[in-house]
1. Output the label of whichever structure in 1, 2 has the greatest value of FRET efficiency 1/(1 + (r/R0)^6) of positions 52 and 204 (r between Cβ atoms, R0 = 25 Å, to 0.05).
2. Assuming 1.00 is FRET efficiency 1/(1 + (r/R0)^6) of positions 68 and 164 (r between Cβ atoms, R0 = 41 Å, to 0.05) as calculated from a single structure, say which of 1, 2 it is.
3. Computing relative contact order in percent (Cα under 8 Å, 6 or more apart) for each of 1, 2, which one ends up highest?
4. Work out which structure the value 75, 53, 39 belongs to, where Cα extents along the principal axes in Å was derived from one of 1, 2.
5. Given a value of -19500 for helix-only ellipticity at 222 nm (-39500 (n - 2.57) for each DSSP H run of 4 or more, over all residues; to 500), point me to the structure among 1, 2 it was derived from.
6. Taking Rg/Rh (Cα atoms, Kirkwood Rh), for residues 44-91 alone as the quantity of interest, name the structure among 1, 2 where it is greatest.
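Just so it is clear, none of the values below were taken in a lab; they were calculated from the coordinates. It should be emphasised that the depicted structure is a prediction, and the values quoted were computed from it without experimental measurement. Cβ atoms are built from the backbone, for glycine too; each structure is taken alone.
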Structure 1
Amino acid sequence: MDAAEAVEKIVRTCLYEGYLLWPYRRTALKNTKRWTFGGVFPQRCAADLGEPATQRTQVLLDAGDRPPHEVRLSVRVRFLHVVDRAVLREGPGGPEPVDAVTVAGERYVAWEEATEREVTLSPSLAELYAAPRTAPVDVPPGRAREPLHAADGGHVATLVRSWQRLTGTVTVSAEAVGGGVHRVTVRTANTTDCPPPSAGDRRAREKAAAHALISTHTVLHCDAARFVSLLDPPPPLADAAADCRNEGVWPVLVDGGPGGLGAARTDSTAGAHTVLASPVTLYDFPAVAPESPGDLFDGTEIDQLLILTVLSLTEEEQAEARAADPRAREILDRCARLSTAELAALHGTIREFRPLEQA
């Protein structure tokens, strides 16, 4: 696995953290309140909901002696967009909305899914010093229909997925710190026009989530310079790192450093070419264990225990989980395919030995 693939694996793990939790059923209490990480809500209703309307990432970039015009950044802001999934059953009078339907042995339920969105910019430091660079967030509303056919080929139902319009901005700016070090700021704002929440509506946040940027995070990369750790900065940059102001994110280094990508590291002072500003608290150089067979949407859980509990679900519980979300269906199928050797590999692995005095 190369550096880009490993970084992408970490990014996707953060993107879907908490997306759907075991036992992956719609009726499970923990899944009744979703979209809890990295929400950037519309300015019009964010304050009333107690949610942020902006997210800010601020990091240090050490370019050394390179002039600003030779230092180009790649900035990616990624988030989930809530998608409503309705179920229409074909009836005598035409399609009619229902809560659930079973077609060809598969059950489908009305609920919510999510799709990925991304905004990218690639400014040079020289361009940022001339003026901040802004890219729009502009996702038009839409609808997609998925017909469901019985075993004989007859059309019996339709899944209708719809999503709301999203608008906003991603603005990148830079300022000099000194000694070839620059402070880079990425600000994401949600300017979507959405209806104001009704007083006393306990589901106001869930309704507004359809107009929000969910699980929002930022990935910055620079081949010509290295980002400085904000958790363990070099002593000369400790004050500059402490002055960085991040709102709703936790920036960590995600490549480079001694030992190679994914190896155990204790020294972040070398910096890295990539930084992930995650809504989930992480350490520098996080890595997904190579033994992990795939995402389970719960990075705080032990894979082996979670997979064993998935395999212990009853047939009825598995059917409900499969109906809840296509990604839940993937988890069930993946766990069912694991061999005895793959399950044994999850039991535990020694990564390294160190002298006792270094423990």
Structure 2
Amino acid sequence: MTDGSPDVPQSGPPPGLLEELERLPGELRRCLALMPDKLLFGLMLAGWLALFHFLGNSTIGYVKTHSLFGWMKYALGISDADSHGLYIPWVVLGFAYWKREELLAVTKEKWWPGLSILLLGAVIHCLGYLVQQTRVSIMGFFIGLYGLMGMVWGWRWLAAVFFPYCLFVFCVPLSSETERITFPMRLYATKITAFLCQSVLQIPVIHTGTMLYDAKGEYKYEIAAACSGIKSLSATTAMAIIIGFLFFKSPWRRLVTFAAAFPLAVLGNVLRLTAIIVASEAFGHEAGQYVHDSSWLSLLPYIPAIGGLIGLVVLLDDRPRPQAAPAAAVNASPDTPPPTAG
């Protein structure tokens, strides 16, 4: 029995999240039902997966498996710098689900030029297999899978799914190539840190390559290969790609956002190295070592990255601004006169 009083809202998680979780199985079934040529794509996908499972890896020295996926699991799991690659497939699927209505609305038709993309992926894999470079085969796998989708669902589908599909590039393990990739980054970070310490903070340091020494030459601060920032560079690049596609439509804005990843990662290294030097100078070398080893302070490199990307969103935002609501019209009718005594 109701008394006309408003319902009291109950505490708990936001209803939108609960509703979305409850709808998830039904939404997945609905999306699957609306996709054409599911059987054709499934059979071709099974063949493509079988190729890379049985003939995907020709290097048996590190992990005894011919499966590309087994090698990927091993390579991505042995280094923290590559461990994010294990979660990228879930991130891609999450973004695909998020933009599911856009993907379902795409006109889907068979597109035979997609076969050329599939063949390109197969050729890249063959080259990687012959020269025992499994990373090259990983690239061939994802390129071929992209072409396979194009064959079944067309070029419009490829354009619509390019983001988040491009995030699969972060599934390629690169930690063993750290020195080649990050040496310029380490060198720039050391030079900038030396300039800041000497010219701004008035801390005397001696700069040699990727190492900084205190004035007496007794203690050194080095950006070693193990602390090169490859993890922060990967995370910053991934964030830049995601932000570029989510917030911008024009290609040049996306390109600027992507290009900002490297300098922002360098600034992150500069901030962390400067914090270590300042702590050492102010409180002793033990304090500097604490800043270096602290798991919380290891997040310092992400501050310039997040702040810089937010600044780019504000600076380059090209979305239409909402119009200001017009002022409420003033009621020009005369007030009702007060009742007179009779």
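1. 1
2. 2
3. Greatest value across 1, 2: structure 1.
4. 1
5. Structure of origin is 2.
6. Largest calculated value belongs to 1.
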